[in-house]
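Take a look at the structures listed below.
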Structure 1
Amino acid sequence: MKVRLSPPDALRLVEEEILSRFEVRQLPDDHRGSFLHAAAGDRLVGGRIYDAHIAEIARASRVPVVVTDNVRHFAGLRRHGVDVVTAAQFAETITAT
């Protein structure tokens, strides 16, 4: 069974559960061109470009952790000091405190 939210419900969920609780970051303007050229040089296609974009924002913003179901896609962030964990792993850390 597929569960779909209506657009107004999805907006409410994003506003209440994400935007009100987290700081949303974007790639700084002066990093955008170099990122796009690097992605083209690396021949990134499909969904990999989204993961690379998210990873670059995380690296540039110096975030401490990225929470994802695709840990393998973000493993390279570890060399920049960014921890990469699943939602379940992250939930364990916040409930342990």
Structure 2
Amino acid sequence: MRRLVLETKGVATVLFSGAWCPDCKEFRPTWEQWAKGTAGPLFKLEIPKGGAEWKDWNLTEIPTVAVFAGGREIGRIHGTISRKDLEKLQQMAKAD
């Protein structure tokens, strides 16, 4: 998944989530609604408790949404994430 995200042309948005995470379950409808109207590659990566993905992606908590462009991370948000937060993150990536 990492290679796919980093080699994506344009802006790639990644949701780091976990089926075991109550905050992720609460955020899922917001993500799904936002994703319907969003262009560009969107990825969802399930993060297991204690999995290597935490270190690989430098995660401190989930849900986390990160935006990548040209193989580098442009920005990320985590915790309680609103639709407005997602839109701001996407705008930041477009401005880069």
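When distance in nm of label points 7 Å out along Cα→Cβ at positions 33 and 65 is compared over structures 1, 2, which one is greatest?
Values: 1: 3.7; 2: 1.2.
Of structures 1, 2, the maximum of distance in nm of label points 7 Å out along Cα→Cβ at positions 33 and 65 occurs in 1.
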Distance in nm of label points 7 Å out along Cα→Cβ at positions 9 and 25, calculated, reads 4.1; among 1, 2 the input was structure 2
Rank structures 1, 2 by mean count of other Cβ atoms within 10 Å over residues 1-8 and report only the one at the top, that is, the highest.
2
Output the label of whichever structure in 1, 2 has the greatest value of relative contact order in percent (Cα under 8 Å, 6 or more apart).
2
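Among the shown structures 1, 2, from which was the value -0.51 of log10 I(q)/I(0) by the Debye sum over Cα atoms at q = 0.12 Å⁻¹ calculated? Provide the component values of the computation, followed by the final result.
Details: 1: -0.51; 2: -0.33.
Among 1, 2, the structure yielding -0.51 for log10 I(q)/I(0) by the Debye sum over Cα atoms at q = 0.12 Å⁻¹ is 1.
-14500 is what came out when helix-only ellipticity at 222 nm (-39500 (n - 2.57) for each DSSP H run of 4 or more, over all residues; to 500) was calculated for one structure; which of 1, 2 is it? All intermediate terms of the calculation are to be shown ahead of the outcome.
Details: 1: -14500; 2: -11000.
Checking each candidate, the match is 1.
Read-outs: derived from the displayed coordinates by stated rules, not from any lab. The structure presented is a predicted model; accordingly, all values stated were derived computationally and were not measured. Cβ atoms are built from the backbone, for glycine too; each structure is taken alone.
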